[in-house]
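Below you'll find a set of structures to go through.
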Structure I
Amino acid sequence: MMIDRRTFLAALASVSTIAGLPLSARAAGIPGAPGLFGNRQVKIALVRYLSTGDFFQFYLAGVTRQAEALGIDLHVLDSRQDAALQAEMLQQAMNLGVDGIILQHGLTETLKDPAANAVKNGFKVVAFDVNCENPSIPQIEQNDRELARLALEQAVVDNGQSFKAGYVYVPGIAPLDRRDETWQAIKKKYPGIKEVAHWGTMNNPIANSIADQTAAVLRANPDINVIFAPFDEFAKGVKTAVDEAGLNAQIKIYSADISTPDISAMTEPKSAWAASAATSSAVVGEVCVRTLALLLAGVDPGQQVIVPPTLITQKLLLDKGIKNMDDLAAKLPQFSKADVSMAPWIPEPKRG
């Protein structure tokens, strides 16, 4: 059955996550909270560009649990990497009469104008990992430049200042572009690092598509001994290809982001995946909701809201016996919470 875009939008808009509080409590607002939150239930929309992979599942879980803690009526609109559809969904969120909007990833050229229109019409907007080029829209990020630096400096520690590198990168995605800035800077800092191949795609399923590309790259470039894959879906695909080529002893993989499947892949015997720098995407999701809540309450959260990353090496995981994200949070407390965009009236979400 064919469904036109307008019908699809309407169907998506009808799905919402409602806070687990009695209606009377939600309608009354939060005692002592400023702005809208002190008066009534707040309604927001999360408009997503990327949703494939563990990072984005955990991110949505963080958004949902912080929204529940604040009694927010949350609507999730997912464009599944269709940039034009995401722009339409932003308009659809406005039509729903939400108070605020979180933009999660996307392309500047397709979101810049509709986001500016939303602000002009009185909607509060925050953006995670997409630059809307608007001073009224706080930009939330994982400090991607530092995240890339942590992973790449570990690559230098492990492999020295001279090695043949492969690089997985797709331009136009804000966090990847910021990580690319660090990659270019690292190559200048260490002239002995030679990028002999560059590839990448965002075609779903991303990991499988990257694995196919990587297999071809490895056949053409048998001298590669380090691969920088600054997104864990990229790293999964790279590892698959490295495993299938039997090059585990020759190649080390450095990445960004982390999940339970990533931890399993990093700690399995003879794994080539040496390190990843990451934030908890669930924590980032919480920060996005809190930042929007501050904006709705009339509090300026700042133009840039940064969630600090943590370096996670294969050795650390093995030494501490970390097998999953729960272990990681318990044994690396700095990973499981970020004191960012906090306020006394914003309740802690229920974790675990």
Structure II
Amino acid sequence: MTSLVRRCLTILCWAACFLATAASARNFAERDDVRAFVADMESRHGFDREALLAVFGHIRPLPAVIKAIMPPRDPGIRSWRTYRGRFIEPKRIAAGLRFWREHRAALADANARYGVPEEIVVAIIGIETIYGRNTGRFGTLAALATLAFDYPPRAELFRRELEAMLLLAREQGRDPLSYRGSYAGALGLPQFLPSSVRQWAVDFDDSGRIDLNASATDAIGSVAHFLQAHGWKPGEPVTTAVELEPDGNPQPLIDEGIRPLRLPAEMATMGLRPASLTAAAEQPAALIDLVTPDAPTEYWLGYQNFFAITRYNRSSFYAMAVHQLAETLKAAR
């Protein structure tokens, strides 16, 4: 039995126990682990302990959140063509073109200020929420508390996001119970986690407040600012398609990960077909493999801008879908 299988079985067994008892779970304020968290928030950030416990008294664990975040029982085989087809399809393209027309001034301003192409920003918002149609239905505080205290595999991450959520609510003068988003606590059109809202969201419409739900302009500026902060290089390429030599072995390059480290000329000595590199920019890149069962694997060079997109979602499938949706939208305009 592989370590991955053992880990999945452990998570599934734990989840079954959680879901069996969640219906009768107490509110969070009655729990010792939550009380310890509240005491820490009082000590480090000056929160009023009783007031914060009263907030936690309004929420209980959400079994639906655990169900949503759990890995599938039968994960199947990853397929780039299937993944691509979910996002680069007629309805999303049409919605993206409408969004671009309606917000062309804000997109142009974001491009001028942050150097991120308009089509990339439009593509990310389209993939994240279909331009605001699917921003999530979960109470954010309850979702994050459920994951922070009842999902051991990622509890540390979600406790940090729960802390950020409470700090964000205080900074914005909002009731922490008023936020709604995804099962993982992501907010608004761009699906920023609370820590990302605090660090990279911007008041791009100069309204005096940041609103990633009601203000598409704030969402546009925030996505562009995020990518700039994570190393987007204006005017530089995202990807280039490449081919393997018939006897090429790409695995050592793939194993290096998606951070751009090698020049294409160097990769030509490691199994890539030199003729396919003629259009490649002489900039550091990573070799990206996009696998589809029963079809040839696609190989691409991922440059710094590709890597910047993966800071939004650390998946090469995601970054390539953003890039190809962006190119499709740009061509359609």
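Throughout, read-outs are computed from the coordinates displayed, never taken from laboratory work. Predicted model only: the values in this text are computed from it and were never measured. Cβ atoms are built from the backbone, for glycine too; each structure is taken alone.
Suppose mean count of other Cβ atoms within 10 Å over residues 161-168 works out to 19.0; of I, II, which structure was it derived from?
I
From I, II, which structure was P(r) over Cα pairs in 10 Å bins from 0, in percent = 5, 25, 31, 23, 12, 3, 0 calculated on? List each step's numbers first, then the result.
On the way: I: 5, 25, 31, 23, 12, 3, 0; II: 5, 22, 28, 25, 15, 4, 0.
Structure I accounts for this read-out.
Tell me which structure, out of I, II, gives 15.6 once mean count of other Cβ atoms within 10 Å over residues 97-104 is calculated.
This value belongs to structure II.
Suppose you compute mean count of other Cβ atoms within 10 Å over residues 41-48 for every structure in I, II: which one lands on 12.9? Numbers along the way, then the final one.
Details: I: 25.5; II: 12.9.
It must be structure II, since only it matches.
So helix-only ellipticity at 222 nm (-39500 (n - 2.57) for each DSSP H run of 4 or more, over all residues; to 500), computed for just one structure, reads -14000; which one of I, II is that?
Values: I: -14000; II: -16000.
Answer by label: I.
From I, II, which structure was distance in nm of label points 7 Å out along Cα→Cβ at positions 105 and 289 = 2.0 calculated on?
This value belongs to structure I.
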